[in-house]
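> In what follows, structures are represented as structure tokens.
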Structure P
């Protein structure tokens, strides 16, 4: 991802969107990529301050992913849903709620495998307690209901249903 910063912004965003779809379709919600890009920008800028402007392209790509998520669930609601999951799940995996809500947003953006690819592991009753699995299902239901109220069917549809 660091090498992308040498390319034009449009190319960086195109590649990050592609990677986001690929990863979300395989169980890694785009919120994680967004978070990694933010952190990568901070660390690279601290290590090589003279290239900070160049590295801002990574930050911009993270913003594009964030905006797509916010088309469906606001940051405040995202944090509330994630915190409610953490409180109700009994613990077990840091940021599980954020991953669930992000996967719902990714699904709303047309990445049809986003939720099933995550839940196959994150909702596995052989790995997680019944309390965890119940909180997971409730969080998915709540996030989908919120996204349906807040989102626009034309907002950031990035992939066709068959492509993800």
Structure Q
């Protein structure tokens, strides 16, 4: 079984869906936000987007945390660019990916209602600009307008499907 990456821009519900999937699949949950440096958190909180250079060591910490579980985990991580997902794969092997997408206005509304999170809604556009949507057989794309429970059902079925040998 592969690690499962739940990805998308800020405000799409990665953490909520990943937590449900980790519980249902009885896998460890890796919350990428927990592995940002204090400097990166301060930078984002001030409204400044992270650069690729800011993200490499963070992705390495996320990958190391997932690898340290000793088996497949569920990872909640923006992983916006193909190179970021490749960086995680270098540590973890091929990933199954659940990509959460939705309308900018819906995401902005969710972020405006969110309390206690360092990521401001002003960073939505920079995240959309960096986003390289994943593609391929190992990718499931979900619209965030779907109820969370339905997304969890679909994600669970995707992550636990049988694979034919290559």
Structure R
């Protein structure tokens, strides 16, 4: 039995609430897709959120990881650190996001590294943003509307 399984042999994400997860368990839920690192636009009148393919300045487009994760809030003040409280209130988490899936009582997908045992499966399955983004650096905010996409809010077949 691994440290991430309970006495019944179930993985921690099936037996532990978001609030009760250790720091290591919490961080391991991130599958590395980086969909949450895409800029989103909100309609001020309706509150509707639309996705863009414009990547955060700190996103490494190859690894799909933050270039400065521990200090990201200093560079990107509006970066939202996911916490159990945030996960329970955010409406824009991608439908493939492990935090959202657990919040909704669903299981992780086969390509999640905790299930597959391989961090590359998130890319191989076409879930990650690898090769699908444009950098925000130097882009005017009004140009983001030209980069609205729907795929981050979809579950690939």
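Only the coordinates and a few stated rules stand behind these numbers; no lab work does. Remember, it's a predicted structure, so these values are computed and weren't measured experimentally. Cβ atoms are built from the backbone, for glycine too; each structure is taken alone.
> One of P, Q, R was used to compute helix-only ellipticity at 222 nm (-39500 (n - 2.57) for each DSSP H run of 4 or more, over all residues; to 500), and the answer was -14000. Which one was it?
Q
> When you work out distance in nm of label points 7 Å out along Cα→Cβ at positions 115 and 139 for each of the structures P, Q, R, which one comes out largest? Spell out each step's value before the answer.
Details: P: 1.4; Q: 3.7; R: 3.0.
Checked P, Q, R; max of distance in nm of label points 7 Å out along Cα→Cβ at positions 115 and 139 sits with Q.
> Further question on the same structure: Of the structures P, Q, R, report the one carrying the highest value of distance in nm of label points 7 Å out along Cα→Cβ at positions 43 and 147.
Top value of distance in nm of label points 7 Å out along Cα→Cβ at positions 43 and 147, among P, Q, R, belongs to structure Q.
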